[in-house]
Every structure is written in structure tokens, then in C-alpha cells.
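Take a look at the structures listed below.
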Structure I
Amino acid sequence: MKTFPGRVAVITGAASGFGLEFARAGHALGMKLVLADIQQDALDKAHEEFTAQGAEVIAMHCDVSKSDDVQKLADAAIARFGAVHLLFNNAGVGAGGLVWENTQADWEWVLGVNLWGVIHGIRIFTPLMLESARKDPDYEGHIVNTASVAGLLNAPTMGIYSVSKHAVVSLSETLYHDLKLVDTTIGASVLCPYFVPTGIGHSERNRPADMQNTTGLTKSQRLAQTLAEQSVNTGKISAAEVAGQTFEAIRAGQFYIYTHPGILEDVAQRMDDLVAQRNPRDPYEALPQVRDLLQAKLRSAKLL
């Protein structure tokens, strides 16, 4: 996809973080915007921002874990703009802790947003985009799924999040191959960011009431949350820079989008272990101080 002015971008998780920056970048390129988010006050603020700048924009409250919500989003986009050209399946939440301590509610919440949100987006929007491509010989489309470096590696106390993001990487790769198989003008990419300052460290603020844990977070979950927030907040690359990289990748038809290419050395080591049938190596091998701190915290909490 190389032409953006006048084209339509649908963005989930659009009220903050990557989603808001995707919207800003798309607007700067002259795109029409369909913004979706579960946090109504932040969504209203984003809508006001783009309306004040003269953008053609609609904003909808949307829980991407719910099929009906995503269908309503698609219906609204087609009713207003007639087509969708660029889809960002971006909404995401974070959670962690020792993997056996995650409750059923934790799993349903994280997989509901991070994985089922992408599934619903692909299932509902791709046929609409394919239909537009059949009708318009000049149609260009692209789908970007937000995964994570956690979809390529596995670190302790991040199991529930990593499971969801590994699934998104797999789903995105299959989407890419399936689109190639039907010889369409729709491309696909998977975004795998590392630590970038966004609001994902405070995901609990948008956790639905029926997904809450009545017993609260365990000690390991609180520890994982604290470490994740610290790591995210120390990120040196901004969400706006990631949005710029993503649009460059869309233009180039690039599938894998890495915000921190240096991490690929760790990914290569993991692949080597798989092929050589070695036991998984310590992900903190190069940063033993992080592992030592994590173990010390777990011991102090009497979890080791």
C-alpha cells in the first residue's frame, strides 16, 4: 500500500499509545479515520483532537474481545466511508506473574483482547477489504497486527502475555500467506515492539467488571506489573517513532516490523535452541542482575 490520502484507516486501541500515534500519522497523510477504544473518556478526547484539525473521523466505543462490537465497528466504517483500506488490530492489554497463578479470568481477559481482538478484526474486516479489491482495480489495502517481542521470546513471569502475542505472530504469518495465496492487493504486517512508553502498564484501568479477580493480584503478579511498568517507562523510542516506522513498513510491503532490531540476536539464539533440541536458555543470560533481582523479590515474597 503506497497511497494514503483519502483512504480509510480503522484503528483499535486508538485512544492512547500506538493507536493514537497511528491515527495522528494517518491524519497527517490525509487519511479518514475510524477510531475504536474501550476507554470512553480517552476516545472522546482523541475524537475532539482530530475533529478540531478538520479530519474526517468517527469514534466508537468498542470491546474488541466481543464479536458484536467489532461487527458494529465495521458496519459503521462502511456506512460512513464505503470502504476500509488500512486496518490496525492494535488494542492490547498486559498482565503477568507466575504462570500457574493466573486465574481463568486473567486468561479470558488477556486472550480476549490480545488474541480474539485480532481474530475478530481479521475475520470481519478482511472479507470487506477483499470485496473492495474485487470492485476497484486501484484498491490497495493493508492489515497491521500489533504483537510484541514477547511473541518471539519467552521470559519468566510474562507467560500469559507471551502466549497471547506468540499466537498473534502465528496468526499474522498465516494471514500473510493466505492473502498471497488468493493473489490480492492487500498486504499484512506484524508489529513486534520492545519497551516503548505507552499506557499498557496500566491495562487494569480498562478491565471489565466481569473479568475482575475478587482476590486481587498475587505477589508475583504485582512484581511482574512493577517490573513491566519500569521497563516500559525506560524505553528510548517513542510511540510516535514506532508509528512512523510502521507506515514506512506498510509502504515497503514489509511484514516483520521491529522497533529494536538488536533483540533479534536473542530471537536467533532461541531458534538455535529449538533446532538443536537444547533446553531453553536463560533469557536473562546477558542481564544476570535482572534475574537476580527477580529471584530476590520472589524469595522475599516467600514464593521461592
Structure II
Amino acid sequence: MLKAYSVIPDLNKDACEIIRTAGVQLEISNSNKRPDKKMLTKLFNKYDILIIGAKEKFTKDMLSGINCKKIIATLSVGLDHIDEEYFKTDLIKIINCPTSNVISVAEHIFSLILGLNKRIIEANDISVSGGDRTQLSIKGHDISNTTIGVIGAGKISREVIKIAKAFNMRIYCNTLNPENCNDLLEQGIKFLSLDEVLANSDIITVNIPLNEETVNLISKDKICLIKKTATFINTARANITDIPELLKYADENPTFNVGLDIDIEEYKELFSKKRNNVIVTPHIAGNTAEAVDRMDVELANNIKEYLISY
């Protein structure tokens, strides 16, 4: 019988049942403290299946000594926390859950868009301090009938496009292979180069994975192309965008809005300054209660499906 261990202590009960009915002996951590590298390596060596989250980093050196088949099941869409060497060996199978948080992330993107354009946080601060609307730094703006530029054409981008249509937005899209997006072309989505999307959109949202090609994709030169009245949203990995330059652009242009849902550990000092045109959340877009339950169950089903042909 295969043995599995979840470093996530509150794994959904339905997900646990799915894994166990697949003939797997499942153990679950009873601690909210996530394992350090030493403990993670020990667990990786001991169990056939290890259930982790995006916080668990699998580095190349942790492969040393692995001589039998293992499954790393990650409760995440992104896989950049796992070194590329793991994908090159037949001993390791990586399983993730790419669909469960799509709606949650798309909703979060629009919460950032609306929060910034309607000046929600600034207005709240004014209200609780006894002020009135005359103290707003600038008036809010409607997003209906504006142009949204969607970078990426995956599942999240498609959900964003659905919502954008409800606001009667003009939609531009940038992707490496627009010829593979006939469904979007049939909907009248206009595909443009990255520079064209950045220069011609009122709202921009980045929905692409982090890899060698996308690191610093939105560089200083690209940021300078964006309208000074635009709203820029990134709920993907932080390193896709030059965060210091993006905030510098926001500081220089009070009408330029920035909404980020990223791990801010290395940017804490930058975000210590309060800005009316910047909202940052700590990578929570795909972490709603509903999304977490869906991810647990999706991952369990993906494990079960793989084991059928194991």
C-alpha cells in the first residue's frame, strides 16, 4: 500500500476520503507549522506521496538519494516552487490543481480594479477619520466601456474576459500563440503585441506563469509604455513585473493605479509607504474558503486518476 503524507493539517475531509479509497494510507500533519527544508527532505524520502503547498520549496539537491518513484502533489496552480530537475526524471510525478481557483482569482482581479478606480480604501480612510468626499485625492472612475488588456490566454484570463464583457469593456489580449485561441477570436477578442496591449489599455491584468521567458517581462521599459491614467493588476508571480519600477511609476503619476496580489516578503520596505493609488494583498486571490476546498478535492481526484495507471 502506498503511503501519503500531507503537510497541510486541514486537508478537506472529502479529499482525504478520495485518497484513502484509492488504496493509499494517508497521514496528515497535526501542526500548523510548515516543515523546514530538513524535515521536508525527510518526509520526501519516507513517503510515496507528499502533499504540499506553494510554500514548500523543492530544490535540486533534495533529489539526491531518491531511487524509487515518488509523487509530489501540490495544492497550487503554479509549479515554480519545484526545481525544473524534478520534471526531467521518470522517478517523480508532479500533480497540481490548475482549475479550482480560477473564479476566485478572476473575482479578486476585479475587486482590485474596482477598489482602485472607485477609490474605496482612500474613501474609507477619509470616512473613518470624519472627513468627506471633497478630501479624495482624485475622483473615482467608471470601468464600463473602458479597454482592458489581458496578458495571457489561460483559464484565469478567460474568466476575466467573461466578467469584462459584463462591464461592456473592449478587450485586447496578448499571448504567445493566438492561433490556438479560436474560441476567443470567435468572441471578437483582439490580439495584439505586448507593447500594443500595454500602450492602448486603460486596465491591464497579468495572468501568466513565472518561467525563464516571463521573468521581468513587465520591465522598466515596458512600464513606461503604460498610460499614466491606467490601472495595472498583477495577481501572478511578483517576479514577472519589476515591482520597484512599477511603484516608482505610481509615485510619479498619482493617476496611475497599481493592484498586486503577491508575496511581498522581499518588498516589505517598498510597501511600508501608504499610497492612495496602490493596493497590495498577500497572495490571497486563490485562497478563498471555496477555492481551498475545490483545490483539495481536485488534487485528490488527480492523485486517484494517476494511480489508476500507476
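Quick check for you: by mean count of other Cβ atoms within 10 Å over residues 125-132, which of I, II is greatest?
On the way: I: 18.1; II: 10.9.
Max of mean count of other Cβ atoms within 10 Å over residues 125-132: I.
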- Compare distance in nm of label points 7 Å out along Cα→Cβ at positions 29 and 181 across structures I, II and report the one with the greatest value. II
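Kindly point out which one of I, II the value 0.00 was derived from, the read-out being FRET efficiency 1/(1 + (r/R0)^6) of positions 21 and 253 (r between Cβ atoms, R0 = 25 Å, to 0.05).
Working: I: 0.75; II: 0.00.
That value comes from structure II.
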- Message: When FRET efficiency 1/(1 + (r/R0)^6) of positions 5 and 69 (r between Cβ atoms, R0 = 30 Å, to 0.05) is compared over structures I, II, which one is greatest?
- Response: II
- Structure from which 56 was derived, percent of Cα pairs over 18 Å apart, for residues 165-212 alone, options I, II: I
- Message: Of the structures labelled I, II, one was used to calculate distance in nm of label points 7 Å out along Cα→Cβ at positions 37 and 197, giving 1.8. Name it.
- Response: I
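Comparing structures I, II by FRET efficiency 1/(1 + (r/R0)^6) of positions 85 and 245 (r between Cβ atoms, R0 = 25 Å, to 0.05), which one has the largest value?
Working: I: 0.80; II: 0.20.
When FRET efficiency 1/(1 + (r/R0)^6) of positions 85 and 245 (r between Cβ atoms, R0 = 25 Å, to 0.05) is calculated for I, II, structure I comes out on top.
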- Note on the structure: The value -16000 for helix-only ellipticity at 222 nm (-39500 (n - 2.57) for each DSSP H run of 4 or more, over all residues; to 500), derived from one of I, II, belongs to structure I
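Looking at structures I, II, which one was Cα Rg over 2.2 N^0.38 Å calculated from, given that it came out as 1.10? Please list the in-between numbers first.
Values: I: 1.01; II: 1.10.
The value was obtained from structure II.
No lab work stands behind these numbers, since they all come straight from the coordinates. Note that the structure is predicted; figures quoted are calculated from it, not measured. Cβ atoms are built from the backbone, for glycine too; each structure is taken alone.
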